[in-house]
Structure I
Amino acid sequence: MQLIITKKNKTRINHFIDWILYMAGYTIVLILVTSLFHSIVIDNNHLILWSIITELIIYALNKTVKPILVTLTIPITGLTLGLFYPFINVFILKLVDWLLGIHFEIKNIYIAFFAAILISIMNFIMEKIIKKIIDKVKKNG
């Protein structure tokens, strides 16, 4: 399996590796937030199962719905100098809360905002890591 794929002068990381990196990041953020705050609850009966399902839904929504939301909210994000961006993640988290019902609950919107900021930071870090990997592979060969 290739780590870096180059097609038509475009270089990208393998989708599977990309997925693994994001799943690891979401796992860390989800565990951190649910450990620190009791306002975000994952079903305790099948904690691992619902954590994985929650991560998969967050990943899917971040790859499908989030780009649409970012595009639609460009004027608001521009006017607020980027401060509106975490609210998109809050919307994604509340959407996951609605989709999973009692298995994933967000009881406090302020904690959801804090979790959204952590997710934004994690996404930023992941993009930097992926770019660094691609640049390093390009230099080496």
Structure II
Amino acid sequence: MFTTEGRKIISTDKAPRAIGPYSQAVQIENLVFTAGQIGLNPATMEIVEGGVEAQSRQVLTNLKAVLEAADSGLNYVIKTTVFLSDMAHFAAMNAIYAEFFAENPPARSTVAAAGLPKGALVEIEAVALLAPPPSG
């Protein structure tokens, strides 16, 4: 991580490395803005097999890892944007999404995209708060 102009660039090897000129996440003050995550296995950098359910699970696992690297987490997410290659995948993605955001889910937008990187079926980006410092 490094700081420039008040921004902290977040990077972790527990999520796929950026496949272009962007950061996994950027923190400014108490907010974390993630790049869109697709269903890449961080070890192989390949899309996981198993369709939209498996990809959605991997996307949210990757997102969780990025947020944790920023001292945040899924429970601090305030807004997500979901991109689907086809709205026919909405119900399947939504079922997996509900597992990760079971209580007090964040605000969300879901849109169909003409195409996603590496032929992915789903991509999710998030805005989250930093976790509060431990009291003590």
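Quick check on the output: 16.6, 50 is Rg and Dmax of the Cα atoms in Å, derived from one of I, II. Which one produced it?
Source structure: I.
Source structure of the calculated read-out (distance in nm of label points 7 Å out along Cα→Cβ at positions 36 and 60, 2.8) within I, II: I. If helix-only ellipticity at 222 nm (-39500 (n - 2.57) for each DSSP H run of 4 or more, over all residues; to 500) comes out at -25000 when worked out from the coordinates, which of I, II was used? The value was obtained from structure I.
The numbers here are math on the coordinates, done by the rules we state, and not lab data. This one's a predicted model, so the numbers in the text were calculated from it and none came from an experiment. Cβ atoms are built from the backbone, for glycine too; each structure is taken alone.
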